[in-house]
Structure I
Amino acid sequence: MFRAGFACIVGRPNAGKSTLTNALVGRKVAITSDKPQTTRHTIRGLVHREDGQLVMVDTPGVHKPRTLLGERLNELVRATWAEVDVIVMCFPADEPVGPGDRFIAGELAAMRRTPKVAVITKVDRVDRGTIAGRLLEVHGLGKELGFEWAHLIPVSATQDDQIDLLADQLIPMMPESAALYPEGEISDEPEQTLIAELIREAALEGVRDELPHSIAVVIEDMVLRADRPAEDPLMDIYAVLYVERDSQKAIVIGRGGERLKAVGTVARQAIASLLGTKVYLDIRVKVAKDWQQDPKQLRRLGF
């Protein structure tokens, strides 16, 4: 009996949602960073099993919004909750259950018909006693809010610990169905979306704390170079990295362009791995003043 369906991964910012998605898929489909609110799109990663297929939907972290972008991301997450078969909520093992967790779980409690699975992430960072305490905390949170977690599973996505167990528990919760996507696909996201995210991930490394939320990336053109032999193709990619102020532009470019060159090197390697071909990457940095608060610019940037 084959089953296939959608599982949404939710949690507060920096709870390990994207890392968990990548571990389940077995390939990188969602960018990761230690900066909260890294994820800005719902990224679908595909998990293929003999008995079923999981479509794991990684979502932005629910948070108290300070910008119009933040409000739209929260709306995106809530809309996604209503469309999936199972909701997986992440709780980091190295932090106690806090107000943010309680707020999200409270909203999930109102969705009585959708099964909920609690996952304790990052268990490689703590000892067994801490893990046990976190499991009790999360179990008690569900009781307090009037629902039972269908499963409560501690995992380490970076160590691949109990990832298969999580998939084993999720498959039987999906409806009976033929496969929703062809075997071998890892995501249904357009390549340009994944490439833009890889560039943004490279740009996030090493920047000041206030800068990550101001970075957006748009792929303007992407084409195979015409004069290359078929056995040695080269993909030309032209991207624009947007920030909100001239001072941020200077940070991203760096002294003598060194910072931007490093971003391009890291991103190009990741994109080449994704596409399976050599890549020429051209990144320009532009200022879109206060784009996180501007409805017109948000639409232009895909939000």
Structure II
Amino acid sequence: MKMEVIFLEPIFKNYIWGGTNLKEKLKKNPPEEKSAESWEISTNPDGKSIIKNGRFQGMTLDQIYADTSIKDEIFGTKCKDKKDFPILIKFIDASQNLSVQVHPDDKFAKQYENSNGKSELWYILDCQEDAHIICGLEAKNKIDLKNVLEKNQLESYLKRVKIRKGDCIYIPSGTIHALLAGTLVCEIQQNSNITYRVYDWNRGNRELHIEKALKTIQPKRQGTLTHDTNLTIQKLARNEHFSIDRIKVEERYQDKTNATTFYAYNVIEGKGTIKTGDSEYQIEMGDSFLVPANMGSYEIVGKMKLLKSFL
């Protein structure tokens, strides 16, 4: 089977904190004036990516993932025994604070939600001057945390982390966290849509999940912040759930798949082309695509930055 780069249609989600940056900065076309999220690569039941080119055009990504005759060729041997496509990638525009929340680990999520757990990484595409996120707690233990919540004093116990464009933050499951107003991020996460809200800035109109959150939160757990470097390839994450590199292309970047894993790409700056044998595809900021595991050699030409996710 001839290998083709797979491009996907974005899936838009709108929540109360969404803004206009997906359209203005990433050149997306959401159906509403404001949009909170663009799900770029997903097989999750809450949003299944539709393929927009090549022999699989019009099919959903989960349909080809379920086809055992082609699964290994496209997704790689590391996915052979994985029931679900392992990752979900989004662009998120936070024009207001997101809720303070936590995600469960695999064990808890499987037992109570019949789902995967959720560890995630945020790459800061853009942010306001003096922007912060929340990642971690000052509470000593769960008893301390429960008392803080009962007294509605959580805000003063949240750990705020200053961020700048190009930073990335790895947030393991069990870490209390929140994106704050004025941030545009690419989120690469486990394939899960389970979120337990702990605090919603006294907006009062959305459900909280205190009981499950208290069972899930690891009070001493904090994320890992990494600043951008001038390296051509910067390793952002290596863990049991996913690996992520930031690729800086000045003229050309040559690579080769090895049949064990797909490569999922997000163009986060600039534009150019990806060349695969006798095929060539135009790519620009905001584009997302999959390079199949059996693609072999390929070349990215232009001036751009990309996030590359794989197993």
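FYI, it's all coordinate maths here, none of it is from the lab. Keep in mind that this is a model prediction, so the values were computed, not measured. Cβ atoms are built from the backbone, for glycine too; each structure is taken alone.
Kindly point out which one of I, II the value -11000 was derived from, the read-out being helix-only ellipticity at 222 nm (-39500 (n - 2.57) for each DSSP H run of 4 or more, over all residues; to 500).
This figure was derived from I.
Taking distance in nm of label points 7 Å out along Cα→Cβ at positions 67 and 283 from the coordinates of each of I, II, which one would give 2.3?
The correct label is II.
From I, II, which structure was distance in nm of label points 7 Å out along Cα→Cβ at positions 203 and 291 = 3.8 calculated on? Kindly include the intermediate steps, with their values, before the conclusion.
Values: I: 0.6; II: 3.8.
So the calculation was done on II.
Taking Cα extents along the principal axes in Å from the coordinates of each of I, II, which one would give 64, 42, 37? Write down the numbers at each step before the final one.
Values: I: 58, 44, 38; II: 64, 42, 37.
This value belongs to structure II.
Given structures I, II, which gives the highest value for mean count of other Cβ atoms within 10 Å over residues 147-154?
I
From which structure (I, II) was distance in nm of label points 7 Å out along Cα→Cβ at positions 91 and 163 calculated, if the value obtained is 2.3?
I
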